[in-house]
Every structure is written in structure tokens, then in C-alpha cells.
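Please treat every number below as a calculation from the coordinates, not as lab data. In this text the structure is predicted, and so the values were computed from the model without any measurement. Cβ atoms are built from the backbone, for glycine too; each structure is taken alone.
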Structure P
Amino acid sequence: MISIDYRQFYVIEEPDSDFDVPRADRDFASGNPVLVTPGEITICSEVQWHYAPVTLCRASADVGLPPLADQWALLDSVEYRPVYHGGMRVLGCTTGPATPEVRLELSPGRTYTVHVYAKGREDAHARWEEYLADDVSEDDKEAEDDDSEDGEFDDFHEQVFEEYLIVFVPLGYQEAPQPADRPR
């Protein structure tokens, strides 16, 4: 489960300071739901802030994916080239790693087509606004008789507005990224 904040979350390659990787700004103005920069894939949500289940997987180029149910929509297919060692993980923009942690090991000597699928996205924003409107009226009632224990999640944590499936399919080969040649 990832906490999405500012309408985004990342699938990031574990950085390694021994490598020289150029930083690039994400082009949010493009309106694309999936943005690729060196070492990072940014997925843009339809909801400002929420928790979302995220699955990372790898599929064979020969076999491909089995058909997904009708509720899943392909957001985008992009090319990803590992720039470090290929260790991918899911991170929130302000909240850190997914809980439980979501990881996938890629071969740094391969390139990948990344298919990003979402479920529930078509009406996620409307359901989120409806939930918030209902929650405001419930807050008035609960303020009078609040007996919840500290540390418990409220039901917002359990609301699912969107789900994501991110599939890496080998595309081609590249020379595996090498650490920078620096004096030690």
C-alpha cells in the first residue's frame, strides 16, 4: 500500500552514489499519467491524497500478460532503461516506501517496456470528493463521542480509490551501467 500525496508516487531505482546519473525534471505540464526520468517512473493519480495498492511484476516478452479484467485500464506504456543496478521500489513523494515494501529486481543489462495499469481511476476523483463530504458530516458526530485508541487507522486508510499494476517486460539490451571512474 502506498500513500499517494500531491497526486503522485514513484517507482524508483535504488540510487547508488558511485554512478553519475543526470537529474531531469518531470514534465507534469505534459498531462501524461506516466513520466519517465533517469532512475525513476512517476505515476500521476486522479486523487490528491489517498492510499493505493501497487503491484510490481516482470513478464516474459514471449509469453506476455494474461488478459486483465475489464476494470483495469492501460494508462501508458513507456520505455525504462536501468541507470544503476536495477533494484526498483515503490515510494510515496512525501511518505517514503510502500508498506509493506514493494520491490522488483531488474537486470541492468536489459531495457524494458513498462505497462502501467490502473483500476478505479475513471471515477476515483468523484468517489474521493464524495468520501470527504461524507467524512466531514461524520466528524461532527464523532467529535462528541470519540473513543478511538491512539495509533489506530481511521477508515480512510482502508478506502481504495485506485489500484495500480506495473509490469516490466524485457525489450532489448544495453550495456549495464557502470560506476563513475573517480579518483578515490
Structure Q
Amino acid sequence: MAKVNKENVKEEEKSTVNKENVKTKNKSVIRKELKSNAKNIEVEVMNITNGSVFYKCKRTNEIIELDEPGDTTTVSLDLLLNMKTQSKSMLDGLILSIVDVFDGIDMDSVLDVLGLEDKYKVCDMKLDSIDDFIENSTNEKFEKSLDKINEKVLKRIIERAIKLSKQGKLDSNYKRILLEEKSHSKYLFSSI
């Protein structure tokens, strides 16, 4: 039997712990930097509903008004951080989507500071990306993705699937059945 050097094992454990601490420290440092520079960081947001969007920040009186699905505007990260506390459903409910971040800032870092990273796992939350996911993903990938997503993302996908069906762009009965099962409504597509 080979002897295990306890010192080497302890050093390996320490280096693993240190690597994890560095990752969390880096993440926390990035969050602090983003929050402290939030007024200067520009973020492009998109209306991903089937209607219009209006939001007025109570603290800064800034307004976001997007009349059509797919319309975009550029706002500060500060406005989005305020929105997160004042009207959480705008971001968490995927009424607005983060489309792009400027000034060399990483999109994942912004999603992290806003607490949205899990909602963007299936696809980019842009109308084109959602529509492409619904129309062009394989049945297997579509089903697996639906099993992993949360209710708010599912709601947005169902909304877009109904719209696509009305436009004649969703011809997969299998995907329709899956969406009806996931939403617990067997009549989602019956009027189409």
C-alpha cells in the first residue's frame, strides 16, 4: 500500500479553498465596482413582452417607455438597480431584458449584480433569441430546457409561442403539447 503524504493533501485542500476564495472575492469585488460606477455604466434593455412597457424611477424620475415588442433603449445600471428594488417584476418577470452592456463591462457580471443570471441560461432574453429557441431547437433540447427553467422564463416562452403560432411560425405540435403540459393549461393553443 502506498502511503499518502498528509502535508501534500493539506496543501492541495488549502489551494482548492484559496482558489474558491479568490473566485468569490473577485465576484464580490466586481459587484462593488459595478455598484459604485453604476451611474456611468450604460446597459441596453429590450421590451420582450407582447405589449408596451412604461417605467418611471421613483428616485431619479428617469423614464423607460417602449411601445412595441423588440424596442430597445439605453439606460444606466443605476436605473436598473433602482428598478430591482422598486419594481422587481420588470426585470425578474422578464418584461425588460438586458440585451447589451457597453464600456467593456461583462454581461454576466451585470446579470449577476442584478440577480438575473439563472433566467438567461436557456437563451439570451431577446425576442429574436427566444423566437429562434422556440422555432428551431430540437424537440429534445426544447423539452430538456423547459425542465430546467423557472416559471417566469416559461411564461415568457409561452407568450412568444402563442404569438408565433398565430403568425403561423410554430408548427410543432409536440412543442405546443409540452408548453400546455408545463403551463397546466390544455387550451393554450386551441383558439389558434
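In this comparison of P, Q, the computed figure 1.19 for Cα Rg over 2.2 N^0.38 Å is attributed to P.
For the structures shown (P, Q), mean count of other Cβ atoms within 10 Å over residues 84-91 is largest in P.
Set P, Q, criterion distance in nm of label points 7 Å out along Cα→Cβ at positions 132 and 164: the highest-scoring structure is P.
For which of the structures P, Q does the calculation of helix-only ellipticity at 222 nm (-39500 (n - 2.57) for each DSSP H run of 4 or more, over all residues; to 500) return -4000? Going through each structure in turn, the value belongs to P. Out of P, Q, which has the highest value for relative contact order in percent (Cα under 8 Å, 6 or more apart)? Looking at the calculated values, the largest one is P.
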